[in-house]
Structure P
Amino acid sequence: MTKQSLPPLDQLLIKTACRELLLHTAALADQGDFQAMAAQFSADAVLQRPGGEPLQGRQAILDSYLARPAERISMHLILGTRFLSVQADRVSAITQVQLWNALSTDSPGPFGRPARGRELVGHFNDEFRLEDGAWKIQRREAGFDLFLDIP
């Protein structure tokens, strides 16, 4: 039995909601609002980062972000999103991401703070789920494709 396609307008609305979820989640992480950021994931979500063990559940995701060094500033640039599957209650997508880092201990100048550490280009393989009328990230596999080390 084949799945029926959603009407184009429904697909567009779902894609827009999931894209907004991507942007909002990244903004919350960059603002250091990890409690609100973790709430964008489903309670039983899985977050897989490169080289790490899978984080199982919203609380594990929150704990991981709370353990970051307090002086670390991140800036996620969310680029193109390609939707692989759009259903009424489930969506899968791949999004290109660029990640920059800085330190809050560096004073900002006219061009902001200097970038520090490793700058990364990568991707999120996301699965979204509609939960009580709101889209949540059910599974995220983050991967890196390019890097540049900055002193």
Structure Q
Amino acid sequence: MTRIDFYILSSDTPESGDHFACRLAEKAYRAGLRVLVAVDNAERAEALDRLLWTFREDTFLPHDRQQADKQAAVEINCGEDPGPHHGLLINLCSEVPGWFSRFERLAEIVIQQPDALARSRQRYGYFRDRGYPLQSHRISNH
């Protein structure tokens, strides 16, 4: 059963959520996990692709937009079937992808905006009511 982690950031900006997603992807990659980052649309995928190149000066994180003929350690997905992925899903979508349960872990990143908090509370209740193992982590932004 998928383990679900809610990372509750102290910041209210979507950019802080994206930066945290990059840090989390890096940590998972270093631990040997394959990572899929789900986003809502191509524009967001492109922005995250650029951020993954620049979020740290001293780090290279091998990544790519998800393609059937390639399998990077970190892939960005905007709605496609995730294929053989099963490690960590970092969800930056406004909705939970229907295929989330294929993954060992799901990371939900929560920023301090009313709409985002309301969606996160709904998701937490949905997962709790279905018996998924849940963890919450409060993250102070630097």
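Things worth noting here:
- The greatest value of distance in nm of label points 7 Å out along Cα→Cβ at positions 76 and 124 among structures P, Q is that of Q.
- Origin of the value 22, where relative contact order in percent (Cα under 8 Å, 6 or more apart) was derived from one of P, Q: P
- A value of 95 for volume of the Cα convex hull per residue in Å³, for residues 52-107 alone, calculated from one of P, Q, originates in structure Q.
- Identity of the structure behind 14.1, 42 (criterion: Rg and Dmax of the Cα atoms in Å, calculated), options P, Q: Q
- Computed -8000 for helix-only ellipticity at 222 nm (-39500 (n - 2.57) for each DSSP H run of 4 or more, over all residues; to 500) - originating structure among P, Q: P
- Value 2.9, calculated as distance in nm of label points 7 Å out along Cα→Cβ at positions 44 and 60, assigned to which of P, Q: Q
Read-outs: derived from the displayed coordinates by stated rules, not from any lab. This one's a predicted model, so the numbers in the text were calculated from it and none came from an experiment. Cβ atoms are built from the backbone, for glycine too; each structure is taken alone.
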